[in-house]
Each structure stands twice: as C-alpha cells, then as structure tokens.
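Some structures to go through are shown next.
Every read-out reported here was derived from the displayed coordinates using simple, explicitly stated rules and does not represent laboratory data. These figures come from a predicted structure and were not determined experimentally. Cβ atoms are built from the backbone, for glycine too; each structure is taken alone.
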Structure P
Amino acid sequence: MAKLEHELKTHLPVNHLLHKKIKAKYLSNSVFKILCFISAFLLGLVLLSIVIFIGKTGLLVFKDVSITEYFFSTTWDPYTEKYGAAIFIIGTLSLTALTMVIAVPISLAIAIFIVEIAPGWLKGVIRPLLDLLVGIPSIIYGYLGLTILIPLLMDATGAIMGDGLLAASLVLTLMVLPTIARISDDAIMAVPSELREASYALGSSRFQTIVKVVLPAAKPGILTAIILGMGRALGETMAVVMVIGNTAQFPETLLTPTSVLTSNIVMQILDVQFDSTWNYALYMMAFLLLMISIIMILIVRRIRAKGEV
C-alpha cells in the first residue's frame with residue numbers, strides 16, 4: 001500500500017504537466033482556427049463590399065441613360081450626355097479574342113516542348129525565364145510596345161499609325177503567354193507516365209501520344225490556364241492604354257486606333273465628378289469587368305472540380 005501511494009505521488013506531477021501541455025495545445029489550435037475563420041470572413045466581406053459599392057454606383061447611370069442606349073449605342077460623348085458603351089464592350093471582347101487566338105497555340109507549343117521534348121538542362125532554363133516574364137510590370141511591356149512594336153508595324157505595313165487592336169493584342173500575348181504556358185506545363189507534367197507508356201506500347205508515335213493521350217488528359221488544367229490568361233487580358237490597363245490609341249471608334253482595320261473598357265476608364269476617370277452620370281457610366285464599365293472576372297473564376301473552379309472527378 002505504501003509503495004502504491006509512493007508511485008502515485010511520483011507520477012502525479014508528470015500527469016499534471018502532460019495535461020497542461022495538452023490543454024495549452026488545444027487552446028492554441030482553437031485560437032488559430034478562429035483567426036483563420038476571421039481572416040476568411042474579412043476577405044469575403046471586403047470582396048462583397050467592393051462588388052456592392054461598384055455595382056451600386058454603376059447602376060446609378062441608368063437613372064439618366066437607358067439600358068438599351070448604354071449597351072447598344074456606339075456614341076460616347078459625355079459632353080453632350082451620350083453614354084453608349086458598345087464600342088468599348090465590343091473592343092474589349094475583340095481584343096481578348098485576338099489575344100487568345102495568338103497566345104494559346106504558342107503557349108501550348110511551349111508547354112508541350114518543355115514537358116515532352118526539351119532535355120532536362122533546357123527545362124531548367126525555360127521555366128525560370130517564363131516565371132521572370134510573369135513578374136515584369138505591365139507598364140514596361142506597354143513602353144516596349146510603344147517605342148519598338150508600333151514603329152515596326154508602321155514600317156512593315158506602311159500605315160500612318162501603328163496603334164490599334166493588333167499592337168495591343170501582341171503586347172497582351174507577350175504578357176499572358178508565360179501564365180498560360182506555365183500552368184499548361186504543370187497540367188501536362190501531371191499526366192501519369194503510364195498513359196504515355198501504354199500509348200507507345202500500342203505503336204503510337206510521339207505526336208499521336210501527345211495529341212490523342214496527353215492533351216486530352218491535361219484538358220482541365222489547360223482550360224484553366226486559358227481562362228486565367230483571358231482574365232489577365234481583360235483586366236490589363238496600362239500596357240493597353242499605351243498602344244491601342246484610346247479613340248472611341250470602331251476600328252476599320254487592326255491598325256486603326258480604338259478603345260476598350262479598361263483604357264477608357266483610366267483615361268477619363270480623373271476628369272469627372274463623383275456624383276455625375278459620366279462617373280456612373282465609368283463605374284458601370286468597371287462593374288462589367290468585375291462580373292466577367294468573377295464568372296471566369298467560377299468557371300475555373302467548375303473545370304477543376306470536373307477534372308478531380
């Protein structure tokens with residue numbers, strides 16, 4: 001009996017200390033969980049506040065301008081209270097489409113080359129270069145386009161001006177290409193090697209394996225890369241402002257100066273009063289861009305969910 005009491009007294013401090021450690025660890029985990037929840041909640045609250053503020057301000061334009069006029073009229077002249085945004089909407093969609101037509105094939109070719117063809121040492125060179133291109137500020141791309149690309153286009157085509165959709169799309173192609181290429185690279189590299197080996201075992205060539213096996217297997221990741229590239233092309237401002245010409249007109253050719261939603265906002269937002277129809281019309285343009293971006297993010301999440309299944 002005395003021996004049992006001695007053992008209990010000996011182990012009691014140890015058990016008590018262990019209990020305190022477990023309790024402290026549980027408390028720290030609970031605090032960390034609460035902090036994470038608060039951070040996520042605040043992030044969602046900030047995003048919701050931005051959407052509500054921009055949307056509420058933008059919708060005020062329809063007190064003085066009809067929905068039909070705003071979305072379908074091609075006359076943008078705030079000084080005569082004409083607020084037709086069709087030129088900028090169509091210009092934005094045209095610029096994004098042209099950029100994707102140029103950028104997607106080149107980006108996929110680069111990604112396929114990196115994963116399937118390039119030797120190891122060359123992969124170690126190309127991937128860091130693409131990462132560096134992603135980090136270059138957009139205004140540098142715009143300045144290079146203004147000082148180098150536009151003169152080259154003028155010399156090559158004989159046009160009086162080189163500003164327009166072509167110059168803007170080429171600059172945007174250089175900007176979105178690293179994003180699409182790197183994400184596509186990761187998607188293609190994630191394709192199991194067993195699929196390639198099975199294809200080769202059935203007698204397929206490298207080209208057939210890439211086209212009929214690897215690319216279909218990597219399709220969700222590649223589509224995600226394309227949509228993210230489209231998102232950057234839609235929201236880019238400074239580089240586009242410097243090379244597109246910033247003129248509210250439909251372009252007759254790819255070298256005719258025109259304007260898009262982002263360029264029109266940044267060129268005019270400083271000249272207007274906050275409580276004016278002009279300002280509300282610009283906010284509505286920003287709201288359109290925001291909605292398009294949110295829709296693209298939802299599409300990306302949908303594609304990823306299908307890819308995981």
Structure Q
Amino acid sequence: MLNKDSEELSLAQEAWEVRQRLKPEIWFSAPGAKHYENRYYANHKHYFVNLSVTGEACACRCDHCSGKLLQNMVPAPTPLKMRQVIDQLQDIGCRGILVSGGANSQGEVPLLPFLDSLAYASQKGLKVLVHSGIITRETAMALKAAHVDQVLMDVIGDQETIHQVYHLDRRPEDYLRAMFFCREADLNIAPHVVIGLHYGQIRGEIQALEMIQQAQPKTIVLVILTPSNGTVMAGLEPPALDQASEVIAQARIMNPDIPITLGCARPSGQYKRIIEIQAVDCGVNGIAYPHEATIDYAQNRGLQTVFTEECCSLIGQNYMRNQMQLPG
C-alpha cells in the first residue's frame with residue numbers, strides 16, 4: 001500500500017470504525033458482462049446481462065465515454081427486440097438484466113417506450129435494473145408500475161463538470177430532484193458517484209454525496225474515472241489514489257448505515273489492486289470484480305466474504321437482508 005500521512009490514516013481509521021456498526025461481511029460481485037475466475041470464484045457469462053435501448057447511439061457523447069460503453073451491451077433498440085432478447089437470455093440461464101442506453105440532450109435515457117418490455121422481463125422472473133440518467137417524475141412512476149427492481153443514476157455535484165464532461169445544460173439540483181422523484185415513487189435507487197470525473201480532479205464528489213444523503217438510498221455505488229479508448233479523456237491520469245480513497249472514506253463516514261460498494265469502473269493494474277485494499281480499509285460493504293489479493297486481505301481483516309453474480313448495486317439490499325446490529 002502507498003504511504004499515507006497521519007490525516008489520511010485517521011480518516012480511514014474513522015471510516016473503519018464506522019463500518020463496525022454493520023455486519024462483518026463483504027460482498028464481491030461478478031456479473032457475466034465480464035469474465036471473472038480465480039481460486040475463489042468463477043462466474044457465468046449470461047447470468048446478469050446489460051442491454052441498451054439505443055444500441056450504440058448517444059446524444060451526450062460524454063468526454064470519458066463517447067458512447068463506447070454501449071458497444072459492450074446487448075442491443076435492444078425496440079420493445080419487440082427487447083422481448084426477444086429477454087426470451088433468448090432466459091433460455092440460457094439469465095437471472096437479471098441491467099437496461100440502459102445513450103442519453104438524449106437532456107441527459108435522460110429513453111425508457112418510456114420500453115415499459116411493457118420491462119414489465120414482461122419482471123413477469124418472467126428476472127431482476128430488472130435500469131440505468132436511467134436524469135429521471136422525470138413521469139418516468140419514475142412508470143418504472144414503479146413496471147415493477148423495476150432498482151434505478152441506477154450518476155449523481156454529479158459540480159455544475160462545470162456537468163457542462164464540460166456530460167455536455168448538458170443541467171445543474172446539480174436536477175440530480176437531487178431526480179432522486180426525490182424516485183423516492184416519491186417508492187423506487188429502490190442506487191446513486192453512483194464517479195470519483196475524478198472532472199478530468200481526473202476531485203471536484204464535486206463530496207457535494208454529490210451530500211445530495212445523496214438527502215435522498216437516503218438503500219445503497220451507494222462509487223466508481224473511479226476510467227476513460228474509454230478513443231475518447232477525449234483517453235490516456236488521462238486517474239485521480240490520485242490518496243484522493244480517491246479519501247472520497248471513499250468520506251462516503252463511509254457520511255453514510256454510516258447505508259451499504260457502500262466499489263463498482264466495476266476503475267483503472268486496472270496496480271491502481272486497481274491498491275484502491276481495492278484501501279476501499280476495504282475505508283469500510284466498503286462490497287466490491288465488483290475484486291482482485292484475488294483483495295479477497296485475501298478482506299478475510300485477513302476479519303470480514304466474511306460472499307460472492308454474487310448480480311450487479312454490485314444490488315449488494316446493498318442483499319447486505320441489509322443479512323444485517324445484524326453488533327453490540328456496542
């Protein structure tokens with residue numbers, strides 16, 4: 001691990017102490033969108049699958065993605081096609097889907113035309129998650145009626161980041177309002193914070209966490225800027241490890257009773273290995289696609305390890321289902 005100054009160490013220690021309020025259990029998520037295999041666990045390719053309602057099309061073309069992430073999703077650009085894909089996936093053992101797509105000029109993923117198909121997936125017994133972008137009250141209510149299990153959305157706390165990276169004429173308050181619309185509709189939400197989203201700088205992450213505090217979700221997902229090849233940010237340095245771990249620690253301290261996961265987006269190689277161990281030290285409740293050394297480390301810290309092939313955003317509800325308040 002990297003050397004930390006005393007202030008950073010005390011922040012991590014405080015976060016670890018806060019974590020002691022929750023069960024000493026850590027969930028490791030490995031959905032089939034990415035092959036995962038080590039001496040602890042091997043996943044199955046089609047257990048949990050990502051679908052895109054826009055194919056590879058996206059109006060925002062965010063500087064870190066430019067629609068590249070959509071290329072790794074199964075295209076389902078019409079309601080009929082989505083039903084066909086759902087039937088095909090279920091035939092080969094799929095248990096859940098994450099439905100997303102490119103956003104329009106308002107930062108919204110066009111989900112309303114697919115409500116019947118989402119409800120169809122739910123009726124077939126699949127877990128149904130949607131990554132919605134900024135959401136309206138109408139869409140939130142409709143998703144609830146379609147029995148969607150969870151809504152994922154990025155939350156950005158800095159207006160310049162919204163304008164420069166996401167190319168949207170939006171404000172942080174729009175993300176807070178979207179979370180409130182979901183809570184009003186009694187939807188399970190999993191807000192995401194991208195650490196270092198402003199070209200690798202820490203800028204607005206704590207403000208995003210403060211907004212999330214107001215919405216009181218059942219889980220929080222933290223990811224780290226990982227620009228796609230061929231984008232404006234390609235080759236950009238990720239946020240410094242000590243700064244990224246400080247945000248993780250702050251998230252833990254600010255949300256003592258809400259499960260926090262380190263999601264699948266983060267730089268690879270040595271950065272991945274170090275930030276995962278720091279995330280364990282900072283008290284996260286789950287990590288997606290952990291390095292084998294991270295699993296060893298978590299066990300050495302006295303945490304019970306549990307594996308799942310569902311999206312890491314569902315770790316929160318699974319964790320709380322097993323939650324036991326510890327003495328003291």
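Quick one: mean count of other Cβ atoms within 10 Å over residues 203-210 came out at 13.4 when computed from one of P, Q, so which one is it? Label of the originating structure: P.
When helix-only ellipticity at 222 nm (-39500 (n - 2.57) for each DSSP H run of 4 or more, over all residues; to 500) is computed across structures P, Q, the figure -24000 traces back to P. With FRET efficiency 1/(1 + (r/R0)^6) of positions 35 and 299 (r between Cβ atoms, R0 = 30 Å, to 0.05) derived from the coordinates and found to be 0.80, which of P, Q does the value describe? Checking each candidate, the match is Q.
For which of the structures P, Q does the calculation of percent of Cα pairs over 19 Å apart, for residues 59-178 alone return 48?
Going through each structure in turn, the value belongs to Q.
Each of P, Q could give volume of the Cα convex hull per residue in Å³, for residues 27-106 alone, but the derived value 157 comes from P.
Can you spot which of P, Q the value 5, 19, 23, 20, 14, 8, 5, 3, 2, 1, 0 was calculated from, given it is P(r) over Cα pairs in 10 Å bins from 0, in percent? Structure P accounts for this read-out. Taking mean count of other Cβ atoms within 10 Å over residues 75-82 from the coordinates of each of P, Q, which one would give 11.8? That value comes from structure P.
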